[in-house]
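Structures are listed in the sections that come next.
Readers should treat all values here as calculations from the given coordinates under stated rules, not as data from a laboratory. All values derive from a computational prediction rather than experimental measurement. Cβ atoms are built from the backbone, for glycine too; each structure is taken alone.
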Structure P
Amino acid sequence: MKEYSEKQILNAKDPAQFIDRCVNSNVSRGKKIVLGRKWREKTGFTMEDIEYARNRHPYWKEKKMAGWRERNEKRWNAYNFTSKESLESDYWTKNNFANLREYIKRDRKNSKGVYNAKDRELAEFFRTSIPSIQHMRRKSNMVTKIMEKRKITDTVKNRLDFMQLGETTLREMLNKK
């Protein structure tokens, strides 16, 4: 692994090279901040460009992913609203599809494409777990794509018909030519 000097860091051609040289140098953290500001002024790149490159660098990916399982398990346990009824295999389709209809009604995105309800809010409402809601969201997104692909009108009835199918079946339908 080659070590880079301050001059070599400043001579980086793009944000990816800048990040790589910073990671592989013995320059202090404070000095790297100053070098980053100078390099941005010199090259015209923005802080967003550097952050984009940083998030893709193997060193920072590894740092970011460290402890992901513990963080997720802690979150899942904190927001696990599972009830006895939600553990039943037909939870989303029993009672004349009442739970599934309500899910379809609540699983909407705003004009910016962001869900109106968070996973944990839906999990609490339906008395189920976050992974269960994430499973339903994956299915719902696949159903949307299938209906667009087949030019089927997006109605509650049509959506209900597709949402009854398993995730694997939906994925196969989506990937079919």
Structure Q
Amino acid sequence: MSIILIEDDRLALRRAEPIDVDYILELQADPENAPYIIAYDREFHQTIIDGDDPNKLSIIVEDKDGARVGYFLIEQNDELSIEMWHMIIGRGHKGQGIGHRALRLLKRWVFEVLKWHRMWIDCKDFNWRAIHLYSSEGFRQEALFREALRVGDEYQNLIIFAMLEREYQP
């Protein structure tokens, strides 16, 4: 049984279920997504979905027809903040405003329902689509972590974006 966290007239955010692991792995492996994320293995995702780590939550984004169109992975860092580890919109759904709408729903759930103080995410400094999305949705750039990741023989920079509850605009 799906547990809907929040919805609007076009999208719903629901708790991921064991059947969603393959979908999540496909999103991570997609060449449109893979360069921009840190991928995790099946066991990692299964542990989160099974509820073995109560601080992490996998969220599926569905359209009103019940089709999966994206995915979030969030973590409660402390009693004040939520970190968004992943936000991935599936192939064929990018460029349609789904990312904006899904992120607005997630912000509404985090700030209005859960009453958290801070929400943040890091992204690679060459992920222009994500940088535009987070900036246009009211997240502020807080930091640049230079050469914070090593991918193969290359070092990559991370940008930290955050929003405080008082900055949230429904």
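Quick look at the numbers
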quantity	calculated
Of the structures P, Q, the one that 6.4 was derived from, the read-out being distance in nm of label points 7 Å out along Cα→Cβ at positions 30 and 150	P
Among P, Q, structure where Kirkwood radius over Cα pairs in Å, for residues 22-109 alone as derived comes to 13.7	Q
Source structure (of P, Q) for helix-only ellipticity at 222 nm (-39500 (n - 2.57) for each DSSP H run of 4 or more, over all residues; to 500), computed value -6000	Q
When Cα Rg over 2.2 N^0.38 Å is computed for each of P, Q, the largest belongs to	P
Test item: distance in nm of label points 7 Å out along Cα→Cβ at positions 70 and 102 calculated as 3.7, pick one of P, Q	P
log10 I(q)/I(0) by the Debye sum over Cα atoms at q = 0.14 Å⁻¹, for residues 14-53 alone derived as -0.30 - corresponding label from P, Q	Q
